[in-house]
Structure P
Amino acid sequence: MGLAMKNLEYLSGKGYLTPRSAILDIGSQCLYHATPEAIRAFVEKYGRISNQEAFEREAKRISYFSWPRPGERTSYVSELLDLTTIRYTSYDICPALKTEIFDLNKENVPRKYRAHFDIVLNFGTTEHILNQSNSFRVMHNALRAGGIFFHQLPAAGYTDHGYFCYHEGLLKDLAKTNDYEVMDLWYTLAGQASLEGADIRNIETPEIPRSGVCEPGLLKLPSFNLNVILRKRGSRPFRLPLELATSHSQISPKTGFFHKGLQAVLRLQKNLSRIFNLFYSK
C-alpha cells in the first residue's frame, strides 16, 4: 500500500488540500518517490520550517526511504504530513505513526470522527477487505459533506492480489446512489501479472486439466489501477447500489422497497415520532 508524492501534489494543485485539512487514510500508506525538493515545497505550502538545518536532514531521510529498497523500510505519508499543519489519521489493523487500530470488516466510525474529515484516501486497502459494504460505509460516514474521496484501486490484472478488482461501474453507481460527484477518473499502469502455470481448460472440456491452449502472450496481463475522485455533496445515510444490467427481469418489490424506499420509511418514522411527542407533550 502506498501513495506517490505526485498524488499529494495532485490534491494540492486541485485545491482540495488546505493547511488545516483533516485526512483519513484507509490503511497506513507508504510514501513513494518524494524528492527533497518536493518535500520542501510541500512543507513550505502547508507548514512552517522553524529550523532549516534540522528540516533538511529530515527531508533527505524521508526522501531516501520513499524509494523502496529490498530489506529496508519505506517512509510513511504520516511522516511527511507530520511536518505540516495537515491533520492526519489512519485506520489500520497494524500499528504505525498516527494510526488507530480499526477493523474495516466490522467496526463503525466513532462519533467524534463522523462527518469529520475533509479527505478520505483509499490507496490499495479495500481490495484486501472482505466486507466491502462496511468499508465503503465507514468512508462515507467519516467524510464531511463537500469532502473528497480519493480511491486508487486495482482494476485489471493483479492476479492473486487481495480479494477484489474494481470496475468503473461500481464507483459510478456508488456515486449515483449516494449523491457523490465524480470529479475525475483515470487509469494508471501498475506493472504486469501472469497466469503462467495456471490450469487453463478448454471451455468445451472443463473436466480435462490443462486442456486449454493459450498463446504465451495471453498469459501476461497488464495490471492497471483505477483512480477516482468523488465529492460527497450531501449528508444522507450511506446506501448500497444495485447492479441490474444483467438482471433477467424487473427488480422484486421487496428488494426495490428496501433499496429505494428505506429512506422514505425512516423519514416517515421520524415525522410520526415528532407528531407523537408534540401530542403527548401538551
Structure Q
Amino acid sequence: MSAEALNAMVLAFREGRAIPYLGPGVVPEMGMALPASAETLVTRLTAKSSVPHKVRNNLGAAAQFIENFKHRSTVTATMTEAFSPDVPPTTLHTLLMSQPALPLVVHAWYDDLPQKALRASSGWGMAQGISQAEHFGDWIHYYHPDGTQVTDAASEAVDAWKTLLYQPLGSVWPARNYLVSDSDFVEVITEIDIQTPIPARVQQIRTGRSFLFLGCRFSKQLDRLFARQIIKRSSQTHWAILPQEPTRNEARFLEEHGIERVAMPLDAFVAAFRTAQSQG
C-alpha cells in the first residue's frame, strides 16, 4: 500500500469522512468458532437439517428450504447457535470502533463483534435489517446500546447517536434478526433500488463520505448489489483491503465505483494503519 493511500485513509478517519464496511472476512478463523464465510455458514445450517444436494452449498436456497419445510424458527435457531459463541472483538474491530470521529459503521455479517467493540464507547446505537417473514411491513429495527429496541425510529435518540452501527443483514444480538433465506433477499431486492430498506439516517450520513471495505468479497451478485446501494451518493473515493486477486466481476465492480484495491492482509493493514495514525 502506498504511503499516500494510507495517509488519505488516516486523515479521512480523523476528520470523520470515512465509513468502515465490514464483511465476514474480518471474523477470526482460528478454531472456526464463528462462521467466517457463507460457505462455512451453510455447512452449519445443513448439518442440522437435511436439504437437497443441489442447494446444500447455496446459503440462501438452503435457508429457504429449511424455512419452507421445517419452519422459519428452525432457521433462526440454527443461525443463533452458529453465532452464539462468545468470541471477543478482534484488534481490527477495536481499532476501528475506537476512532474518535466515526459517524457510521456498516457491518454486513451476522456476528456481534462490532457491538462488543463499541461497548466501551458512549453515544451509539444499532440499525438492523429484519426479515419480512417475521416482521412484515418493517424494514429496520433500531436498538440502544443495552439492546432495548427504539420504539420510535424517528426519535431524536437515533439522530443524536454519534456512531450508527448499520447491520443490513441483521445480527445475532440483541434480537436475533437475520436476512438469510432467498425470500428475505427477494423482498429487499424488490425495494432496494429506491432505497426503501436503507435507513434514512444511513442515507444522510453516507453523503460525500468514503468507504473502507474490509473482509469483503464482491464475486457474488448479491454482495455487489448491497454494497452498490449502500454506498450510493457517497464520495468518489473508496478503498478495499483485498489481498486475494480479484475475480473479473470484482475488478469491474471496484473500477465502476472508484474503489482502490489495497493488496495486503488485514493484520498487516491494521499494523500499518495504527502506526500511521500514531505518527500523525
Legend entry - With helix-only ellipticity at 222 nm (-39500 (n - 2.57) for each DSSP H run of 4 or more, over all residues; to 500) derived as -12000, matching label from P, Q: Q
Legend entry - Answer label among P, Q for the case where distance in nm of label points 7 Å out along Cα→Cβ at positions 70 and 254, calculated from the coordinates, equals 3.8: Q
Inset, instruction - Supply the structure label, taken from P, Q, corresponding to log10 I(q)/I(0) by the Debye sum over Cα atoms at q = 0.16, 0.23 Å⁻¹, for residues 102-189 alone with the calculated value -0.66, -1.34. - result: P
Legend entry - Structure with the greatest value (metric relative contact order in percent (Cα under 8 Å, 6 or more apart), set P, Q): Q
Inset, instruction - Could you tell me which structure in P, Q was used to calculate percent of Cα pairs over 25 Å apart as 57? - result: P
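A short reminder: the numbers here are calculations on the coordinates, not readings from a lab. On a predicted model such as this, the values are computed, not experimentally measured, just so you know. Cβ atoms are built from the backbone, for glycine too; each structure is taken alone.
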